[in-house]
Structure I
């Protein structure tokens, strides 16, 4: 529907304001339906959608019964700014291949994880949500690209300690080197958060997988 109606074209047409209003209303109403159906399985994501639609405080608009009628979203409801709900996955970062084979314990032993301190962090303008981190692992500095900008302010990361996978094959994104990976948590809303290590743990300390 969005592609076929092309609201971005209607917005610049000059004489299509009424049509644009109708299209945008129907998109918002469809999002209300999506949020209600998502609530049982992704409550945080659903609540975020309802909050952005400005109806999270109107119970009658997000019940199952409300899905029996199209057009309940009040005309004139103000859409509120919110962070991107499902950030774009940067090629080469994030996502799990369900067909990937299980690894052997011998392969797990090859992974070198160490504690590293964040020396600097800055957003990558070309990729929304991506941070460029400079880390120190007790021996040397390394450059790491991490898709955690949605949940982390760059300035707040300096001096923090994280877990670095330090022996991965280097890669590049838009010409920027990434010489390792950092451990992150994925939240229910799809955001990625860095896993921090206590300040009293020295840089270079090994992080082990034991069984």
Structure II
């Protein structure tokens, strides 16, 4: 996501590293990291099996899957658990192929949920459909949606709903083939400085770390 790119750019500039970005699908990125053909991959949840070929940074944000609604409508829908959606006459947009946590995956498998879920191809499409009243909720990381809405000049029309579907800290991971532990320590020190900046809190919203979670 764009916010991750902005953050890692600031950190790498702070420690004086030269870098370039290579867009890759997630599974391919992990393969390339293991082979040492890329050095850093963002948005990695902690998995013991990945420590064989990678070094983890400190956590830098939460992977927060939540809800975005039209501005002023968050209080209209008192959702406290996923099953509450089945009692509401609403339409929920979801990004095709995205993972939204185990709980939402189980909810999707419920036959009763099928008629209220709508698969969408892009977040931009979801924003347009929200603003045109064609869906009532969009399930995604709210910081991503609001950032993209701002780029479209539509941020004022949307807001984050307080219900959180899934929340897990994520890290940058480094290839053991190309990156030494000392560089990761320097990266973490610079990352810690960036995470204290008010710009970080403002950009990442509910995905920002309030305190360092345990790995």
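Values quoted throughout were computed directly from the atomic coordinates according to the rules given, and no laboratory measurement underlies them. Given the structure is predicted, the values throughout are model-derived calculations rather than measurements. Cβ atoms are built from the backbone, for glycine too; each structure is taken alone.
Supply the structure label, taken from I, II, corresponding to Rg and Dmax of the Cα atoms in Å, for residues 16-71 alone with the calculated value 14.3, 46.
Structure II accounts for this read-out.
Can you tell which of I, II yields -0.78, -0.85, -1.30 when log10 I(q)/I(0) by the Debye sum over Cα atoms at q = 0.19, 0.20, 0.27 Å⁻¹, for residues 104-167 alone is derived from it?
Only structure II yields this read-out.
Of the structures labelled I, II, one was used to calculate helix-only ellipticity at 222 nm (-39500 (n - 2.57) for each DSSP H run of 4 or more, over all residues; to 500), giving -7000. Name it.
I
Tell me which structure, out of I, II, gives 17 once relative contact order in percent (Cα under 8 Å, 6 or more apart) is calculated.
I
If we compute mean projected area of the Cα convex hull in nm² for structures I, II, which one ends up with the highest value?
Answer by largest value of mean projected area of the Cα convex hull in nm²: I.
Thinking of I, II, which structure, once distance in nm of label points 7 Å out along Cα→Cβ at positions 24 and 200 is computed, gives back 5.5?
Structure of origin is I.
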